[in-house]
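Next up: the structures, one after another.
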Structure I
Amino acid sequence: MEISQNLLTICKLLEDKKAEDILIIDARKMSNVADFYIISTSTSNTHTKGIADFLEIEALKFKGFNYVNREGFNLSEWVVLDFNNIFVHILTKTKRDYYSLEKLLNEGNNIKTYDKFKKEYEKKENKIEKSNQEKKKENRNNKSNKKNYKKS
């Protein structure tokens, strides 16, 4: 599973558990700890724990995920899940407002909302699919032309 698909899977799981304000931060140029950070907001400590538990269990069902560790689970105001090259931060609104991680990790155009990232990914996938269909059609035409050439 490629990194973009992993990001989408995690964000979809967060969305399924009603996490809010999901952001994807591309940190490849500024961090040697993780390639991407996903930041989301929970409505309460209990909600934070529920999201973290759900994400740990569900993400392991997908190939390509390498779950490493979690931090902050005891207090549950801010939980970090480490999926090796993706760090997922789940914070209560109070903690998110206070720490403003997205401001700390902002390097110009490296932050996208989940919705924007998903639309860009789907657009890219559609282009790839269209290109693949065109190649298949071209291959069929070439095979057909070869058959017609052999007959004559």
Structure II
Amino acid sequence: MDRLFLRLWLLCGTLDALYATALAAVRGGSFTGVWLGVASGPFGDGAQAWGAAGVLIGVTVHFAIMAAMAGAGLWLARHTVLGEVAPWKAGTLYGLVLYTVMYGLILPQRFGLPFPDPDRIKLALAMFPHIAFVGLPIFYTVRRTQQPS
């Protein structure tokens, strides 16, 4: 397995997981609720009652999704023009694309959520981690590893 992929996958997945958990706590939710909610995406609403096993499944689902996001971002950074532009531009664009796919296609299909969220604060809070914790780390890290030491 590509060591850079592994590093990006774990970094982005951990940052995003911590953000989701902290945001839920600030909103009055719980650690358990976040991850049971993630598990309910692919496994249905019944996952909300799975307890600790459901939390583990939710974290596993999260990191599986993050593997796809990190892998696609790494490929784009290595094999397309995105790897040649400023990392802040490429990372921001990639994060916006990830946000659009997740909140514009997947979540409305599964949960019937509106897109874009009419609450601009919620929209910004949902968009932020896709850019700051996924897109930017991928493109900055790839750029840094490509520069001669």
Structure III
Amino acid sequence: MGLDLFARRDLLEVIVDVVSELESAVLIASHQLDDVERIADQITFLHEGRVPARGTPDELRDRHRLARVETDDPAGLGLVCEQLLGIRRLVRDDEDPIGEHVVQFDDYSLELQGELLAKSDARLIDVSRPTLADVYLEVLGNSPVSA
């Protein structure tokens, strides 16, 4: 069933109102993650019968933050990323191996960020929160993130 933008907005408002009035829960199965993020208290990603991630929208986005860093030693940074728990991977720019890279976190914290910077020669450029769609794609191994 397809809904135009107005009908979709109205349906989401009805769902929120009913849940609020009845103090109940609604299970929504959707790939429209922007809608899910607006109305869901808890999100569970399902894939091939398993649960690769769950939490509130903010928890999921916070946990999987992206750090842009600059380094003169990408190999050393790669080794540090492999050794630290809570880092999913380092995305390198193959055309410019010395320079800017993106570190994808599985379990971001300021402490982990500090440990990464202390154990490597990396300099932090910025940290961003991915969209819920980016988290979904990353958790399922199909990340769109590039350096």
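Read-outs throughout are calculated quantities, based only on the coordinates presented, and are distinct from any laboratory measurement. As the structure is a prediction and not an experimental result, all values here were calculated from the model. Cβ atoms are built from the backbone, for glycine too; each structure is taken alone.
Consider the structures I, II, III: one of them gives 1.27 for Cα Rg over 2.2 N^0.38 Å as calculated from the coordinates. Say which. The value was obtained from structure III.
Name the one structure among I, II, III that distance in nm of label points 7 Å out along Cα→Cβ at positions 21 and 77 of 5.4 was derived from.
Working: I: 1.6; II: 2.4; III: 5.4.
Derived from the structure labelled III.
With helix-only ellipticity at 222 nm (-39500 (n - 2.57) for each DSSP H run of 4 or more, over all residues; to 500) coming out at -17000, pick the structure among I, II, III it was computed from. Each step should come with its number before you reach the end.
On the way: I: -17000; II: -24000; III: -12000.
Source structure: I.
Given that mean count of other Cβ atoms within 10 Å over residues 37-44, derived from a single structure, equals 21.1, which label among I, II, III identifies that structure? Derived from the structure labelled I. Calculating mean count of other Cβ atoms within 10 Å over residues 69-76 for structures I, II, III picks out II as the one with the greatest value.
Determine which structure produced the value 2.4 for distance in nm of label points 7 Å out along Cα→Cβ at positions 13 and 133, calculated from the coordinates; the candidates are I, II, III.
Source structure: III.
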